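Below you'll find a set of structures to go through.
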Structure P
Amino acid sequence: MHWQQRETISLDDRLWREAPSVRGLLESAETLTDARQAFRGWLERIEEDAATDVLSGAERLDAAQQAEAIQTLRRFLSTPNEAIAETSTLRTLWELARGARDLETVAGFVDEFTHLFRAVHGRSGIGRGWLGKDPDVVARHLEHLPEVGRRAGKHRSQFLDEAAERVLGRASAFPCGLDEGLSSERREHVMRIRDALAASEWEWNSWEWQARHVLKGREGFNTLRKLVPLRLEEATAVHEAVRAGIPWGITPYYLSLFDFQSSVRTNDAQVRAQVMPPLPLVQAMVEHQSDRNTALDFMGEHDTSPMERITRRYPHVAILKVCGTCPQICSYCQRNWEIDDAMMWDRLPSREDLDPALDWFAEHPAVFDVLVTGGDPLILPDDVLFHALDRLAAMPHIQHIRIGTRVPVTLPMRVTQKFAKRLGQYARIGVRNVSVVTHVESGLEVTPELAQAVAHLRQAGITVFNQLVFTVYASRRFQTVATRMALNRAGIVPYYTFYTKGKSEHRDYLVPIARILQERKEEARLLPGIVRTDEPVFNVPRLGKHHLRAAQDREWIAVRPDGRRVYLIHPWEKGIAPVEPWPYADVSIRAYLERMASLGEERSDYDSIWYYS
């Protein structure tokens, strides 16, 4: 039997085995209205039965999941929610029960309801946890549960040792650039790049030389192909980007972080994913070359910009975009609609160019936190950068200057001790704080060079924070745990874990909201609090940061036939001012798990993902 036939049969069996009575109810319903009434009645009976159950231990946690699943299914029955989601979840389920749907086209939907039905019957298994899958762990835990006092403390410590070993074992699969073996290998890469670019050691360590030798355009592509093996799709995508004038670029230093032996991405997936644009992204950029300022502006910055170079979404914070270029281009850049190329020296502003925007800050005393960003502000000439900072520091109402930059990761030699000391002069105890917010995606990027740049900043009194974008390539089990541990070694404080922007051109990077919640609870939670200070957030178009940890700020209102959950995301202004919530169709969990399997992950490692919403 063909595997697709086996999958079709197993999908059908798996779905209705979890709730056989529902199939009968829906099958006999003549209309969608009848189906709605029958399903609502079934939910009420389930809830009444659950209210009389006497539970203990892990069963209580499954019961909490049961209550949440019941409420979720009730939201699916709401006709206003159907209008918002532009789909009727109940209709799809009704048609499945009546055999009016091709299961192969709704596999993601079936997976969602298989797990929803399990949860509704108190069978989610969430109470056992991923460690609870090991019968030996459970047996030892139950054996010592009745103990008290010192004896209990010793056995508890033994259990925690075992849990810690599991965590460290999983995290060790993701190397850190501070490890000597990897550092030694990369020193060899540096020599190969220097030979190819005829660079002396002094030139290599000069940020100006690095910035002037960014690999971009056709010449950069040819150099890249000579130095590292590329997959056909990588080469095709970059070739198309170069041909169409789509922004693309890599600093020589960052190139040294690549795997020079293989193109399979086993050892450098996160690094390559940063700068090697996937073909769908390039095609979308080409399609919208003429209207990208509106079509690709996912965050609606045009609607939150009171004047050129300024973005403002919050009462006390505003963004100052000092330039529109970077040393290299992040493939999933939020501002890909206004970046024309890497390191465009002729696009760097003069002091006079920045003055109108700086005047705006002087005229708005309510704004006491300014984020200086771009592009990347640390590629500005010193006189221009320090002119802007001088003016901001002279404003009595500015209490915090944040510098958003990826230079410590892409061009760490820019942050010398002298440069950091100059930045630190803008911090005044009790008056004004200065911080740097960078963007490290993986431990592979945490190198001795980055650690030295961070040390210079910290010695100058500047705290360095990190914003990690939770892409497919950063979302493996315990991968972000390893990244946080690497950041801690380098003295960087985790700040935000960003849900990848839901931009259509970035679909190759998207991860379900459920995965970022699962990571937070089942992986990050095992780290010391100071190592996991980052907050999971979703940037809502035109509105700003939505804290994903706050479950009361979103509603799961539907499942589309293709398995994508539809959320109604509440604005940060909730409880403050009347602002409309925003509907968002997520990437399907099934599609995500298939993607992870293609990257070598075990799907069973992610079993509990279905129970996070």
Structure Q
Amino acid sequence: MAPGMKTSIATVSISGTFPEKLDAIAAAGFDGIEIFETDFLTFGATPRELGKMIDDSGLEITLFQPFRDFEGLPEPLRSRAFERARRKFEVMTALGADLMLICSNVSPEALGGIDRAAADLRELGEVAAPMGIRVGYEALAWGRHVNDHRDAWEIVRRADHPNVGLILDSFHTLVRRIDPDTIRAIPGDRIFIVQLADAPRIDMDLLYLSRHFRSMPGEGDLPVVDFVRAVAATGYTGPLSLEVFNDQFRGGSPKVIAADGHRSLLYLMDQVQRAEPSPIGHTVPAMPERSPVAGIAFVEFAAAPDDVAPLTQLLGQLGFLPTARHRSKQVTLYRQGDIRLIVNTEPEGLVRSQYVTHGLCAYAFGIEVPDARAAVARAVALDANVFEQGVADGETMVPAIRGVGGGLIYFLDRSEELGAIWEREFVPLEHVANAAGGLIRIDHLAQTMDYDQMLTWVLFYRSIFEVDKSPMVDVLDPGGLVRSQVVAAHSGSLRLTLNGADSSRTFAGEFVQRNFGSGIQHLALATDDILATATALENRGFAALAIPGTYYQDLAARHGLDSGYVETLKSHNIFYDRDDRGEFFQMYSAAIGQGFFFEITERRGGYSGYGAPNAPFRIAAQKRAERLATLSI
């Protein structure tokens, strides 16, 4: 971390016991923590003991919070509030904390008035100063009288005390759609700490939204970058601290959530630096820009020699033929159009561990980028884990990082080293006939995970690659709800659908359970003529997932399609969707392994979706096929 930028996170942002939180926060690379008072009180250690634990972990206390319902109270409530504050100051002294957050009053007893609030804070500053304590005032978005940082600043300005300052929180400003540029007029030395959180743009009670749906910067829809740019313009040099209330985070892994938080701050400041060339006091080491993606270069499957037949048989039915074998490994390359699929049956190394853990699976994919080394350098700067495995003499070490479910993302470019890897490391097979499926490219790749991992991977992909996220879609499954979100390049060169399962009874949830974790569940392959492709594949023995006739009856009514055309789609088990820009066609293979399957697609016109209205029918058909397969055993 560059000098001048201190990162912090509130203990309320992650799950676990206090020691678990400390370990996770320190391991993620943060400089400090905000102590949420409830976390401290429920742990049971004395303030002095806790302060020593924090110091021993290499962290500092950036904030003690929250202190509620202080300013603007009538007597005797006012005197009681001052007494409460004095007691908290004593606790803070023992902890070694010097800054307390006072959030704007929500009590119905509060009288309001800027001068009254300023007088209370000035007097509190006089109490705090001899103890070496500072107090920061924050406008809650739902505050009774103060819910705007501009009013909070005016109160602090009128209090005019060196121990009284302003606390800014991106959530409270942005969720009320207050222009963040209004921050630029505030002197940076009067801002005591800046708290950051993102959130989805949804119409909801602000308090409920705050308590349950905040997210890390970059995971939501708020303009947090603009907020921090405005803060940087003030000359503020204090900590940037995450305060995120989120139900998923409370039940998630402390280490994963803390790592996400640290990545989010690095990504955020990288964006700010590119927009504000000299953000005073808050810089991160320079890293390459987000990498554009030319496409998915290959998908790799882990298999064993005695368990590879279901995959190779299905590949043959889809028109894929083995075209080359690796010079030194048990690896076969299958090609069709611009699609490369690798089947790896090596008896040792990562591929073997993937097979032992997950069975037959798609565990890795390669992405073609302009500069593979630069893409990896950015990923490493954003806390991604590099993967390296020994290679034989003369072979190329293809750069890679760990991805979803412990799988791999490889990086290829057109450099001399990586551009000719297929010709250099694979031996063409003789007498190979031309592929005959009509499949031309990879349309998209779908990764399935527990729902509470989705924000992690949305942030991961958005921070490394030039992709953006689509709105989340709810997919109905007979066993529950699955949430789906797409991260994609604007050009369509990379499309990843992330599917989050809450219940193991859903088709997606069953995959996660059987697969012993997240992974690639299906691969969508594009054709320019799905009817011709369907016929060609059927001639090769391919049996598409059977779709009931009721779907096609509904389809004709929904879209007003010609009955003969609908019958043609029905005869090939092809799904159909349409929007105001174009049409979309889909058909599916049966599932193999732990629930992996192929999708065949055709896009016409400007259609950019994924056939979401068809998903419930597809899932029901897959579950029906599973039941029939079980009965036939």
Structure R
Amino acid sequence: MPTLQINFCPRPLFVTLLTLVMALSASSANAGLQIEVRGVGEAIRTNVLAYLSLERYKNSDDLSPDFVERLQERSEREVRGALRPFGYYEPTVTSEVKKPESTGGDQNYRIVISITPGKPVVVDKVDVKVTGPGATEKVFTDITNDLPVQAGDTLNHSNYDSLKGSLLRTAATYGYLDARMVRNEMRVDPQAYVAQVTIEFETGPRYKFGATTITQSTIDDALVQRFLRYKAGDPFDASQLLRTQFALDDSQYFATVEVLPEERDREQLTVPVSITADPNRRHRYSFGVGYGTDTQVRGTVAWEVRRMNSRGHRFRTEARGSALSQSLDGRYIIPIGDPATEKFTLQGTAEHERRADVDDRTVDFIPSLTHLRHSWFGEHYWQRVTYVEFLHTESEFVASGRNNTQSLLIPGISFGLVPSNYLGEALFSRTLYAELRGSHTALGSDSDFLQLRVQGERVFDFAPKWHVLLRGDIGATAVSSTTGLAPSQRFFAGGDRSVRGFAVNELSPVEPVIDLDTGLPVYNDDGTPKLEKVGGKHMFAGAVELIRDLPKNFAIAAFTDVGNAFDNFGDPLMYSVGLGVRFRLPVVSVGIDVAQALTIPAGETERPGPRLHLNFSPKL
């Protein structure tokens, strides 16, 4: 019978395994350095570690005793160099090397560096002179009136470098392209512990914008010219080139855009500009799925034609759906005036929305004009939108089965406060927003009303890590009776951006449910009248948040909300309190809140329990 024989050779196998174990043991016993710096603050400690050769070589594979000793010998000189930028020229430095000790298989040298900074060098004289045509310009006087280096300060080299850098950057940004440092000295007398700073800065003349050369074939050059944040002959300002770049990028007409200054003309004192742009894809499709504590799961599908023609017309249609609302929206947009911020829009929308006990179906068509105008709020502008809304609305009161159908023609105007550098981007909130709208039977509408809504939000900083956010929203309607106001035009309150602690649209006036056949009130099983929430003529919602910063872009907040929707001023308001966590993204703060209602809303028999809310606020 054939047999299978397997021969083992135990000695070579043992040698191989022993070699492998020794290699693994050697790799796990690499020597390293543990460096401890004592006697100085965190900023100086960080700089000391940046100077130390010990820090750079602490993970070296070959840390022999001789090598560590050589690194230690360098340390005193390196520490002295690291302290000089902070004004300490005569520190006392000692270092101690403790022999390798085994810790979890690793062998580590422990280096303790003790530093006594000594007496600091103090700035006793600062002489900064700006001369030339730009010497009296605000951009330079702002620097010279608030110098980062002051007599009596402990010498700090970075503050001196910051001062020089500010002057040079300001000159380059605002067109003083021939500016130069005539003299810049920092004289240090270590024995006397004093230093003197002397700077003489010559601005030279200010250049102006020259001609702009445009290289693109996507839209009319005349339309591109209207995106420019400057005009030929204006004083040169590099920040306006950057804003032009942003405006053209945000237009979505182009895939790539370059806005660059050309070689300056020293005789004419001008800076020509070149713009080069490549076309973007004409069509854009987008799909989105999200979740909100008000809307639950929601989805969006959108199709956008970024340019219909060379005049920059665009079209966008969007379908949205969630548990409470579904809509289809189409917009044809024509750029006018400043095309980054001003436009004529034709908008058509069909929407189905459930608000409390009212089921609304609306179809509207809204031509609108958007303009930007100067405001009296310093560096802000008013975004003004004038419109006429042709609205057909059908509403059903779910509990009673009553229906309300109206056709309305509603002229309106709104004003929103936007930053001076606004380029048409979407805003999560506004410092101030006001809208006035109304309808009249003389215009062919089925009802008469006039409605005003004002919203505001502001963050105040009262300590380095403490902030207060104030938010308010008020609406008021002039109408003969609530029954004459279309349910889709009434106010509801409650939810993430209204009064937290209550469900979305939970706060509303209530009416008894009437049986349509008998005309009699309907009662619950317990004998109480059945009520339905129908919306109110007026609304108020306010919030106060106290916010404390935490590391890693996090913060915590304590807040109280107040508000309600009602038919008469003086009706009771609802209150809530809560706690939340904030996470700061580049342009907005995302908040997760838990809020507890303190009052019982109309139509309910008991106070709601705690609610979770997700919200967005302006970045602090």
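Derivation of every value follows stated rules applied to the coordinates shown; laboratory data play no part. If you're wondering where the values come from, they're calculated on a predicted model, not measured in any experiment. Cβ atoms are built from the backbone, for glycine too; each structure is taken alone.
Before moving on, here are some points about what is shown:
- Computed 177 for volume of the Cα convex hull per residue in Å³ - originating structure among P, Q, R: Q
- Rg/Rh (Cα atoms, Kirkwood Rh), for residues 227-370 alone from the coordinates reads 1.04; which among P, Q, R: P
- Origin of the derived value 4.8 (distance in nm of label points 7 Å out along Cα→Cβ at positions 67 and 395; candidates P, Q, R): P
- Cα extents along the principal axes in Å, for residues 171-458 alone from the coordinates reads 75, 39, 35; which among P, Q, R: Q
- Answer label among P, Q, R for the case where relative contact order in percent (Cα under 8 Å, 6 or more apart), calculated from the coordinates, equals 10: Q
- Among P, Q, R, structure where helix-only ellipticity at 222 nm (-39500 (n - 2.57) for each DSSP H run of 4 or more, over all residues; to 500) as derived comes to -5000: R
- Ranking P, Q, R by distance in nm of label points 7 Å out along Cα→Cβ at positions 51 and 579, the structure that comes out highest: Q
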